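In what follows, structures are represented as structure tokens.
Just so you know, all these numbers are worked out from the coordinates, no wet-lab data involved. These numbers come from a predicted model, not from an experiment. Cβ atoms are built from the backbone, for glycine too; each structure is taken alone.
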Structure 1
């Protein structure tokens, strides 16, 4: 689906990736899946096994908020789905393109949101971290805008950046 995307079409894809990532997070939650679904819908490169496997990465991993933001993890998974090492090449080197793209996404994320850690992102956007496994605290998260606009903005932004990066990497590979 990515072959020969002209600049105007690329811009539409990037805008659509943001919208889908944002809307998915508002409607469904599970930030890594929201990013992956957006990329799957606009570029078609994420398979259902990757989508399913990302479920436990939400909310910093198992909703713990202590690990990497799930939206960032979803973006990295999408980049690796296209540029990562497959099992057939497991013993054939490090496949640096995937690492380079992942690092670029990480650095951009940290520049925008202050940290790759879910609890830190929550603190920056919502004033404090929330225990997403606790029903009372999850309700407070929702009331503070967690799924209304805060986390949707993060998921949409990562989906947009990931789409941009995938399109640019594909264009570079063809030159």
Structure 2
């Protein structure tokens, strides 16, 4: 299986991604009322998709719109150089460590290409720990900072929210002593 990752505005690919995230959030998070269709944040963000042929098997929103300004200040992050990674979804049938590794590798590269140095993530502690393992394997520093229950709003109320930050500085080249 050869996957392709890209930032897209293709309406057919976006529709596939929106339907996939709706299915994932409803079944995995128990959010039966979650509407995965395009929202205002999607319109102003970059959507990265993972494709198996012409079929979207995953996606994520890379957003420059950050509402956690107090958290930015506390962590010493520059708002202009920081994004939010939101609405992760990967088809459960396609979830392998290899797919996650490729997905995260491209996500980091795409975010860097957009000029970001840091990416904030809100997730459960279990997911935050998984993301940290995935990013650490890629040489990307990923820190879980704190629980932020006040960020759980609307349909997400009642779900745990931990704030994490991926530091997207380019990896150092491997040096071999001779």
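Values as computed for the structure displayed
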quantity: Winner on distance in nm of label points 7 Å out along Cα→Cβ at positions 24 and 56 once structures 1, 2 are ranked, highest first; calculated: 1
quantity: Parent structure of the calculated result -10500, given that helix-only ellipticity at 222 nm (-39500 (n - 2.57) for each DSSP H run of 4 or more, over all residues; to 500) is the read-out and 1, 2 the choices; calculated: 2
quantity: Computed 16.1 for Kirkwood radius over Cα pairs in Å - originating structure among 1, 2; calculated: 1
quantity: Comparison of 1, 2 - label where distance in nm of label points 7 Å out along Cα→Cβ at positions 8 and 160 is highest; calculated: 2
quantity: At a computed 33 (relative contact order in percent (Cα under 8 Å, 6 or more apart)), which of 1, 2; calculated: 1
